[in-house]
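Next come the structures, one after another.
Each value in this text was obtained by applying a stated rule to the coordinates, not by laboratory testing. Owing to the predicted nature of the structure, the values given are computational and were not obtained by experimental measurement. Cβ atoms are built from the backbone, for glycine too; each structure is taken alone.
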Structure P
Amino acid sequence: MADKVIILVDGSNFYNYIKDMDIKPRLKYNYSGLAKFLAKKNKIASSTYYVGVVRADKSKKSQDMRANQQRLFAWLHKCSWRIEYGHLQKNDGVYHEKGVDVHMAVDMVRGAYMNEFDKAILVSSDNDLIPAVKSVKEAGKKVEYVGFNNRPSMGIIRYASEITLLKKDEVERFLPEATTK
């Protein structure tokens, strides 16, 4: 029998890990295809992309980042993904994402106790999520950690029910040019 799954993607984590794989992130990445690939034969209850929102200030960099992010949000909506927003905080010229892990943790734990899924598919290598992973499992649900084979999170691997480590070719298959071939 197929599980009912939720897919939770830490957008910044995903973006940075694929860049580390020497993959240039593209706006029109096939997120729908990625969700189906991750779910396998399971029923997708929801797919959610978690990201810190860029606040536009007067700098060209923040205005460009905000415009690109708005295009990404429109694309994700078109792909039928939910978006949960954190925020970006600028400190000494460097942006830091805030609030995203909390949204992910709350959605996982609340969903487990509200019986909204059988398995959470967690695409994040952030060890701050380990307490949420433990709580979801204590509620009798499974957590599949989806990481990247170039830099897996040994902390989350230790607590996950299942582990999938994406290889470069698996990530690339959902790039726009790969899906048009």
Structure Q
Amino acid sequence: MKTKRIVITGGPGSGKTTLISHLENLGHTCLHEISREVILAAQKEGIDQLFLQEPVLFSEKLMEGRLAQFFKADEHAKDHVFYDRGLPDITAYMDYIAVSYPDSFSDTCKQFTYDHVFLLPPWESIYTSDNERYESFEQATLIFDFLGKAYRAYGYDVCEVPIGTIEDRANYILEKLKHTD
């Protein structure tokens, strides 16, 4: 049986990481977001905001890390693996900031596909910014739109997860997966 690859995505501050951690606590295999690692590594090298200063380089590093994560699903003998963001997030963010990127980005997104995509909408009451999350809530809302558009452009049936408790959101996703597998 092939392990299903499940992406949970959304704009900054929509509750993705909390949801992924909750699913992990329930015993599901989850692969965590790597952009903070890329940001912190660049800051150690003296680059305060790599995405803002060199967006293509930042995105190349993300593409490399997320592609490595993509293949990790093959290491698990589980029904499914959850990802905190997927490959198309990269092109969505590049489109959002209107920066050209190599065709290889889109080619990679077309070649390595996920089985299901769950999109978390903006949620103002839980939104906070920090050193790595510098976008305003309004920008997070625009990013949400770009994410939905990007995943749909790659042929995904994107399922929007309703705002609610962490338990409700997790149950929503798990119920959807029961009915689609």
Structure R
Amino acid sequence: MGTLWPMTTLVLTVVGSDRSGIVAAVADVVASHGGNWETSQLAELAGAFAGIVEVSVPAEREDALRAALAGLDGLHTVAVLAAGESSAPSQQIVLHVLGNDHPGIVRELSSALSAQGVSIERMTTETRDAAMAGGRLFEATVVAAAPADADVAQVAAEIERIAAEIQVDVTLD
């Protein structure tokens, strides 16, 4: 039976011009340093590639992995951070947002969540043409973590108040 080495968890932020092979290049470097690709969110938007990747790597190989990632050709940024540990219990809140697109929607909703001590874990947003009415629609899904002792009804009431103010529909799961 092999020796289990202490592993370090890192979070990589990868940004560059979109091209074939970016993910393969990062995965190659991680694997060649004994690392394991754990969780990721990757996207191409308007010719740019961005991703966030959680990897684990043997602690003694962390520095070498960091150096190898920094030297990847064609990437504008590869930031490597030690993963934070969150042991505080929380409750999940999922928001679905839909409304006419206008500046400030994300700012208002994220500020309202933050004021309630709620942390955004994942958020996807999209704008698209409004088929019947003309103009643009804004749509978002937000997965957030509220402290275990948070009053979810109070958080929901505040989100509904903000939604009415900025004229979007918000449903909570």
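State the single structure among P, Q, R that was used to calculate helix-only ellipticity at 222 nm (-39500 (n - 2.57) for each DSSP H run of 4 or more, over all residues; to 500), giving -15500. Label of the source structure: Q.
Given a value of 5.9 for distance in nm of label points 7 Å out along Cα→Cβ at positions 60 and 140, calculated from one of P, Q, R, which structure does it belong to? Don't skip to the answer; put the middle values down first.
Details: P: 5.9; Q: 3.1; R: 4.7.
Value 5.9 for distance in nm of label points 7 Å out along Cα→Cβ at positions 60 and 140 corresponds to P out of P, Q, R.
Computing Cα extents along the principal axes in Å across structures P, Q, R gives 44, 37, 30 for structure Q.
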